[in-house]
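Presented below are the structures under discussion, each in the form of structure tokens.
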Structure I
Amino acid sequence: MKELNTKIGVFLTTYTQKELDKKIWSYIEYDDKDGCAVFMDAIKSFNSESEFYISEEEAIEFTGLEIKSGETHSQDLYTNYKGNPLGLPVNEAQLFFTNPVTSLKSAFEIAAPTFDFNKDFFHVKIAK
């Protein structure tokens, strides 16, 4: 498990299938069906064949619209707010993407390089 902070108040925790199963069993052991349901509602995946696949609308909430399309840009641009692009030691750097899911994926590529986009999951926690 690794926790990523993609923007202020958004925390994403990575889970392998094994780690996810262990977390679910911990809820079952304590007979916490409501807690398990709440936890599972916040599980997402980048695998397009998964029932937990993240939508573009959800990805926007976890990354953020940085630049609205207009006179200077023909498309909306999203960023994950964190990371060192291409492994360069640059602080406060931002990469911009036209697709919010791709933007979110870039945060995982940088901060959680062992994350398997086809098999692994992430849990969303938003602090308000």
Structure II
Amino acid sequence: MNLTIHTDGFEGYVERSRARAEKWARGERVEPSFGFTFESPQQMFEVLSAERVRVVETARTKPYSVTELARALKRDPRSVRRDVKKLMECGVLRTREAINPGHGRVKIVEPVAKSFELRARF
């Protein structure tokens, strides 16, 4: 499933929801969707900074621990951990625990969707 990011606020969300409901009421197939809406492009850029987008893009290539992800991005692990946390709050990333032989458990960072699409209105 793909993730769609909108920047048209509550009004855009209502418009898309109404269109889906009308399609469903006509008996047409409604494709499952996953996404979220920001009130404005400015709000989106506050959350999805260039560095955070790099985190998502890198996490899409293969499963990484936060430490491995920081190493791949050549960034401080604390900064990457903060970015992962923020992206998890938004629903773009998730973590799962995995066994780390000889070291206990490790959190693996994964994208929620295989790809994401940005639909911004400026």
Structure III
Amino acid sequence: MRLNRRYLPSLGFIILLTTIISTTIFINWIFSPFNYEKAMILEQKAHRLTKDGKLKEASKYFLKSAKIKDDNISTSRRYRCVGSTTQNIEAKIKYFKLALKYNPNNRSAKLNLNRYLKEKGK
């Protein structure tokens, strides 16, 4: 008489599941540098648009590049650039604060934030 009647998965199913999970992790690891490169490409495009005077479009590209997972210093720089190209003062303050969140030593973001906080306080 058998007391335990629970069904156990076969060895083949366990190997298949392990292979699928391992492959997914490996593919994500392989493609992770592409995210960094994509952020750089978007940032470069935003700088070109800024140079051409298309600040609204540049702001969108800076924001897209800032939302990509990257190192904190690059993310801080991108949020500072979003703040610099945005026209709305409240949005500028928001993005400069985000820049300081990722890098509290970002001098340019500190100076601009203080300037806009003083302007808003008037």
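Read-outs: derived from the displayed coordinates by stated rules, not from any lab. Quick caveat: nothing in here was measured; it's all calculated off a predicted structure. Cβ atoms are built from the backbone, for glycine too; each structure is taken alone.
Tell me which of I, II, III gives 49 when you compute percent of Cα pairs over 23 Å apart.
The read-out comes from structure III.
Which of I, II, III yields 4.0 for mean projected area of the Cα convex hull in nm², for residues 29-68 alone, as computed?
Matching structure: I.
From I, II, III, which structure was helix-only ellipticity at 222 nm (-39500 (n - 2.57) for each DSSP H run of 4 or more, over all residues; to 500) = -14000 calculated on?
II
Given a value of 2.1 for distance in nm of label points 7 Å out along Cα→Cβ at positions 13 and 37, calculated from one of I, II, III, which structure does it belong to?
Among I, II, III, the structure yielding 2.1 for distance in nm of label points 7 Å out along Cα→Cβ at positions 13 and 37 is I.
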